[in-house]
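Each in C-alpha cells, the structures are laid out below.
Quick note: the coordinates plus some simple rules give every number you see, no bench work behind them. None of these values were measured; they are calculated from a predicted model. Cβ atoms are built from the backbone, for glycine too; each structure is taken alone.
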Structure I
Amino acid sequence: MDTITHIVLGAAIGEVIAGKKLGKKALLLGAIAQSLPDIDFVASFWLDAARDVLAHRGFTHSLLFIALMTVLLTLVVRRWRGGQFLSVRGWLFFFGLELFVHIFIDAFNVYVTGWFEPFSHYRVSFNSLFVADPFFSIWLAISVLGLLILKKGRRSRKYWAAAGVALSGIYLVYCILNKYRIDTRMEQELRRQQLSYTRYFTTPTPLNNFLWFVIAEGPDGFQTGYASVFDRKQDIPFHFFPKNDSLLDPMRERKDVSSLLRFSEGYYTIDHWHDTLVFNDLRFGQIRGWEFPDAHFVFHYYLQDLGDNKVIVQRGRFAGWDREAIAAFVRRIGGVNGKEGE
C-alpha cells in the first residue's frame, strides 16, 4: 500500500492495542513500526531499475524480517524505559502485529511480496486491492485525525480507532468478494468466447475496486480487457497482444533481463517502439486502456536505451488525465464503455 495508508493504519492499530497505556505515543510508534518494512527504498540508491523492482518488497517484507525486527524493536524500547508502559510480551505483540499487518495488506496489491525470503523466492499477491485506494484509507485517516484531536484518557478514543480499522477491514472483504465475482465472470467469458488460455489474471484499476483489468494468457500472447462490477452486460471485449518472446532471445543472459523475467512471473510482452525494444509487465495495467485498448502499459522497460529507465513501475500511469479522461474513467466504472457512451 502507499505510505500514507501504512501510517494511518499503523497509528489506528497502535491506539487499539496500547492507546490506554501509551497515550498518543501509541499513534506515533504504531505509524513508525507499520512503515519500517518499506525501508527497502534505500536500495534504489545503488541498484539499477530492473534489480530495484525485484528487491522492493523482498527480504524486508518477509516473515523472517518481521520476527527479527519485532525482537530488535522490543529490546530498543525496553532499554529506553519502555517497561513502565508494556511488558516484554506486550511490546512483542505490539511490534509484531504492526509489522505483520504491513506485509499482509501489501500482499493484496499486484506488486508481489516476498513473505518467504530468503528461503524461497516465491512471491505472494492476491491482486484484490489497488496500491492506493482512497475507499480503503479514508476511514483510517478520519479515525487518526479524530484521535489527534481527542484528549488522552477519553473513552471514545478506543471507539474511533476501532471504527477506522473495522470499516477498512469491511471494505477489504468487499474487495475480495469483487475479486471472486470478476474471476468467475472472466472464466465464463473465456469459455463463451472459446478462447484458449493457460491462466488468467485480474486486478483493480487505479484508485478503486469497481473497474478491473483482466488478462488471459494464450499460446502466443495475451487477451486483455476491462470489467466493472456495475456492467450492464456481462461480456468482456478482449484485445490481443502478442508476446513476441523470440525478440528477447539475444539478451536473455543479461542481469537486468533476468530480473525482469523473474519479477513479471511470465506476464510480459516485447514490443518495438519506433527503433527501441521494450519489455512490458502487463500486470500493472495500461495507460487509460479502458478508453484505448491498444494503449501502452504503465510498466515498460527500455531494453536498449537503459538510461531512460529511472522509473519503470508506474511510468505514465496518470498521463493525459484531464477532465474528459476522468469523466470517461468514471463512466466506464459505471458500466458504460466507450461505444455505449458515444
Structure II
Amino acid sequence: MRAIRLEKPKHFEHIDIAEPNSPGPGQCLVRTHRMGICGTDYGGYLGKMPFFKYPRIPGHELGVEVLEIGEDVTNVTVGDHCSVEPYLNCGECYACRKGNVNCCADAKTIGVMIDGGLCERLLVRADKLHKSEELTFEQLALVETLGIGCHATDRGAPKKGDHVMIIGAGPIGLATLEFTRLTGAKITMMDMVEPRLDFCKATYGVDHTVVFRGDGSELEQIIDITSGDKYAIVTDATGNHHSMANALNYVAQTGTLVFVGITTENVSFPHPPMHKPEMTIKASRNALPSDFARIIGLIEDGTIDTKPWITHRTNFDDMIGEFETYTKPESGVIKAIVQVS
C-alpha cells in the first residue's frame, strides 16, 4: 500500500507499507480521500513542531470513507463519509475524566505521535469518526482545522461588542476568526503579510486590520481602534515566540491572552505587564468532539463557507515536490489539500 513518510525534517519519501489488519472491536477501516496540510505538518517538515516524532506518516486533517467496521460499531456504517477527530485519548486520566479529552495526559494525535492518513487506507477508532451525508471529502478534511479555531475561541470566550485581536492570519488564525465573528465581537486581525489581511477584509469584512512592522506603530493604531482600552481577548495563532511574548502589550486590563500556536522556543516576558492588568493567560490545545459535530452542521447550513479556504490542491504523486513551496508566505497558500485516492 502506498504512503508518504517524513523521514526527518525536510525529507519526505514515497514508501510501501503493509495493508492494515481487519478492524477489531470499536475500529473501522477507512480510505483516505483527502488530506489537508496543516501548520503542524509544516512544523514537522521544518523541524519546529515539539510533538512531532520521526519518521512519521503525517496526515490528521482527513476526509475519509468507511470501508469496513468492527464489532460494536454503531455510529457509522460502510460507505459513510467522515471527518476524523485525530486525538486519541486514554479515557482514564484527570483530563479525560473531566471531559477534556482534547488534552489527555497520554494523547496520541494521528499523524503526529503515531502514523497518520497520508496513505491509502488506515484503521481508526470508530468513536473518532464524524459523518456527514452532505459534505465533500475536501470539506470533511477542513473540519479539524476549523475545530482548532472553534476551541481557541471558546477558550477566550468573547462576548458581543468585545474588542478581540487575532494575531496571525494563517489557517489557525482564520479558523479562530470564523468562530469569533459568530459571537458579535469587534475583530482586529494582525499579520506581517498584507495580502493575508486583504483576504480577511475582502472575505470576512473584519472591522480592522493591523500590519505588524515591529516599530511600535501598531500599538498606536491599536489604541486608536479600541479608544485606549486595548483588547478584551488576544489570541496568538502565530507559533512565533517573539510574537507570543509581544502579545501581552495588546491585552486590556483584566483581559485574556490565548496561545493557540505552538513553538519549541521559550516564551519569556517581564512579569509586570502581565501582573499589572491582572491578565489571564491560557493555552488552547486541539478541539473537543462536540466541536466536530457543530462545525459539520455549520458548513452544512451555510454558516461557514469553505470555498475561500482551499487555495492550493495537489495529488499524491506530486505532493513531495510541491510541499516546500507551501511553507513560503509568498505562495499565498491558505489551505492546501492532497488528493490521496
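Comparing structures I, II by distance in nm of label points 7 Å out along Cα→Cβ at positions 208 and 264, which one has the largest value?
II
With percent of Cα pairs over 36 Å apart as the yardstick, tell me which of I, II scores highest.
Going through I, II one by one, percent of Cα pairs over 36 Å apart peaks for structure I.
Where is mean count of other Cβ atoms within 10 Å over residues 112-119 largest, in which of I, II?
Values: I: 18.2; II: 22.6.
Top value of mean count of other Cβ atoms within 10 Å over residues 112-119, among I, II, belongs to structure II.
Which structure, out of I, II, was relative contact order in percent (Cα under 8 Å, 6 or more apart) calculated from, if the result is 17?
II
Thinking only about mean count of other Cβ atoms within 10 Å over residues 256-263, which of I, II has the largest value?
Result for mean count of other Cβ atoms within 10 Å over residues 256-263 over I, II: largest is II.
For which of the structures I, II does the calculation of helix-only ellipticity at 222 nm (-39500 (n - 2.57) for each DSSP H run of 4 or more, over all residues; to 500) return -14500?
Label of the originating structure: I.
If P(r) over Cα pairs in 5 Å bins from 0, in percent, for residues 104-295 alone is computed to be 1, 7, 15, 19, 20, 14, 10, 7, 4, 2, 0, which of I, II is the source? Working shown, then result.
On the way: I: 1, 7, 13, 16, 16, 14, 11, 8, 5, 4, 3, 1, 1, 0; II: 1, 7, 15, 19, 20, 14, 10, 7, 4, 2, 0.
Traced to structure II.
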